[in-house]
Every structure is written in structure tokens, then in C-alpha cells.
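No lab work stands behind these numbers, since they all come straight from the coordinates. If you're wondering where the values come from, they're calculated on a predicted model, not measured in any experiment. Cβ atoms are built from the backbone, for glycine too; each structure is taken alone.
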Structure P
Amino acid sequence: MPTIFTHPAVPLAIGFGLGKDIIPPRLMAAGVIASVTPDLDVIAFRLNIAYSSDWGHRGFTHSLAFAVVLAFLVALVAPWLKAKRITTFLFVLVSAASHGLLDMLTTGGLGVALLWPYASERMFLPWRVIVVSPLSLWEFLGLRGWRVIGSELLWVWLPAAIGFVIIAIATAGRRSGLTRGKR
């Protein structure tokens with residue numbers, strides 16, 4: 001899996017790119033939390049739930065269905081987040097769904113149950129370029145951790161930064177009050 005530091009790259013790039021008028025700070029925080037929430041399933045290891053189980057690591061919490069339910073629940077508190085319900089739903093949906101998709105780009109593990117509950121099959125994307133992060137803190141603090149960070153910078157943070165720039169440029173006119181054809 002990518003590290004807990006990298007899963008927030010997607011909501012941060014989108015949120016900062018769109019600006020705080022569309023993604024207010026509270027909603028940005030909700031998106032960041034949603035991007036790491038699927039990994040709460042690591043508690044399954046402590047509960048002796050098999051990794052390959054639907055309830056194990058990278059199981060149902062990494063599915064698109066889980067992302068939809070989480071986004072719906074967070075959208076219920078959209079007024080507190082100072083955002084529109086549809087904006088909240090879509091932002092949290094993308095933030096949570098990005099977790100499983102990023103995990104599908106990693107070089108290790110059993111894959112992701114992206115289509116749960118319709119299919120329990122664990123999947124990877126054909127292009128697996130992100131070095132999988134070790135679950136052990138001690139392993140992460142060594143050379144292996146540096147390899148993970150390097151691959152995350154190249155394959156997640158760099159594209160996220162490019163995405164941020166594209167979103168920021170595309171929405172700059174709207175944020176400054178300019179519209180197409182008007183001066």
C-alpha cells in the first residue's frame with residue numbers, strides 16, 4: 001500500500017486546485033480523512049481475520065461501495081463542513097475511492113476488493129509501479145522505506161502536483177470572476 005502520507009495527495013491536489021470557495025478547509029480535512037479511512041481495516045490483523053477475507057486488509061473498506069457509503073454519510077454533515085451536499089459527496093467519494101485505486105498500483109499484497117460486494121476477487125491494475133509500503137515501522141525506517149517514498153514521489157505526488165496545476169489553471173478565471181469572452 002502507499003503510505004498514510006501519500007493517500008491524501010489526491011484530495012489535497014483537488015482541494016487546493018479548486019480553492020477554498022469550493023472545497024472549504026473542513027471539507028478538505030474530511031477528504032484527507034476519507035483517503036486514509038480504508039486502512040482502518042488493518043485492525044483485521046489483530047482480530048485474526050485472514051488477509052484474503054472480504055473483511056481483511058484491502059477487502060470491503062477498499063471497495064467502491066464503501067467509498068459511496070462513506071461519501072453519503074459525510075454528505076449528511078455537509079452544512080457543518082460549510083459545503084454543498086453534492087460537492088461534499090463527490091469530493092469524499094473521489095478521496096475514498098482513490099485509496100483502493102492507489103493500492104492497486106502497488107507491487108505487493110493480494111490486490112484490492114474494488115468491486116465488493118459484487119465480486120470478492122482481489123485486483124491490481126496492469127501497471128504496478130508504486131513500491132508497496134511495509135507494515136512494520138522498523139522496516140519502513142530503513143532502506144526499503146526510502147524506496148517506497150521515492151516511488152510515491154514519482155508516481156503519486158508528481159502527478160498530483162501536475163493535476164493541481166491543471167485544476168488551478170482551469171478554474172482560475174472562474175475564481176477571479178472572469179468569464180469567457182468578457183474583459
Structure Q
Amino acid sequence: MNVYDWDNTIYRGDSTAGFIRYCFVKRPKCLLSLPRTAVCGLLYVLRLMPKKTFKQNMYHMFTYISDMEALVEEFTGSHMDHVKQWYLQQQRQDDMVISASPEFLIGSFCRRLNIRYMMASVVDINTGVYTGENCHGREKVNRLRETYPGAMIDEFYSDSRSDAPLALEAKKAFIVKGDDRKPW
């Protein structure tokens with residue numbers, strides 16, 4: 001099994017940030033959430049608010065969207081060209097994506113790519129409220145071991161050193177910068 005981070009690894013850019021911008025353009029009512037997001041963003045940058053709390057406040061904008069499922073599908077359909085060619089050329093049946101981005105967003109991309117194994121942060125699509133922990137850093141390993149206790153990682157790919165706990169679980173690990181993949 002090969003395991004991949006999603007954003008800036010096999011997806012060019014940050015899919016969550018892209019989706020948030022998409023929401024502002026396609027559903028302008030979401031702009032009502034900007035003051036809340038700005039204040040929480042400042043508190044997060046000043047280290048006065050945890051990342052999960054900031055993200056949950058940012059995701060509050062979803063309450064202004066009545067057709068979230070359709071909007072997610074529209075976004076993913078229009079952003080499939082962000083999936084990197086090198087990944088498509090080496091894709092395997094047993095690939096797994098593990099991401100800190102919302103599960104509903106990553107799941108939509110994975111279904112389109114026929115990626116059967118996926119874990120991401122569980123966020124309510126209508127309220128933006130987290131169920132459980134942000135799937136980041138050590139939490140990725142915890143989730144993998146909880147769901148697939150005997151899983152063996154052949155190769156692991158990520159753009160971020162914060163994924164070192166997963167890299168240590170793999171037979172081979174690669175750091176991704178753009179389209180370049182170098183040994184961890």
C-alpha cells in the first residue's frame with residue numbers, strides 16, 4: 001500500500017483554501033462569515049486560538065450554503081486538473097490518502113479518482129463542526145492504526161515534515177515539492 005498526503009502532494013495547492021474561495025465566489029452570502037474568520041485567524045496567528053478551533057470557526061460559513069453536497073461536487077469536478085500527473089501515472093488499486101482537509105471534500109476527489117482508501121478530518125458538511133480530532137501529524141498514524149491495524153506502508157508521500165510520524169511507518173518515504181519527489 002502506498003499512502004499519500006493530499007494538499008500540495010498529489011493535489012496542486014490547498015484544496016480546502018481553494019474550496020473556501022470557491023464558496024465566496026459561488027455563494028456570496030458566505031462573505032457574511034469573513035469578520036468571524038478574520039478575527040479567529042488573527043487569534044490563531046497570535047497563538048491565542050488552537051488550529052482546530054480556528055478551522056471550525058472558518059467552516060461556520062457552511063451554514064450559509066443550502067446545497068453543500070452539490071457545491072462540493074461542482075468544485076471537485078472543476079478542479080480535477082489539480083491532481084498531479086506523476087500521481088496518476090503511478091496510481092495503484094490499494095492507494096490511501098490521509099489528509100487534514102475535510103473528509104467530505106477529499107472523499108469527493110477520491111471517488112472521482114477511484115481511490116478506495118481515504119481518511120481525513122471528519123467535519124459536518126452543513127455546520128463545519130469537527131467530529132473528533134483534526135487528522136494531522138501523529139493523529140494520521142493513530143487513525144491509520146485504529147482503522148487498519150495491520151496495514152503496511154510501502155511508500156509514503158507528503159509535502160510536509162509534520163507528516164514525519166507517517167513517514168517513519170513506511171518502508172520508503174518521499175518529500176514532495178511541486179512535481180519533485182526526493183527521499184525523506
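Kindly point out which one of P, Q the value -11500 was derived from, the read-out being helix-only ellipticity at 222 nm (-39500 (n - 2.57) for each DSSP H run of 4 or more, over all residues; to 500). Please list the in-between numbers first.
Values: P: -15000; Q: -11500.
Structure of origin is Q.
Matching task: 20.5 is the computed value of mean count of other Cβ atoms within 10 Å over residues 6-13. Pick the structure from P, Q. If you can, show how the numbers build up before the last one.
On the way: P: 23.8; Q: 20.5.
Computing mean count of other Cβ atoms within 10 Å over residues 6-13 on every structure in P, Q gives 20.5 only for Q.
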- Thinking only about distance in nm of label points 7 Å out along Cα→Cβ at positions 14 and 110, which of P, Q has the largest value? P
- Value 1.07 of Rg/Rh (Cα atoms, Kirkwood Rh), for residues 126-165 alone was derived from the coordinates of, among P, Q, structure P
- Query: For which of the structures P, Q does the calculation of semi-axes √(5λ) of the Cα gyration tensor in Å return 28, 19, 15?
  - Reply: Q
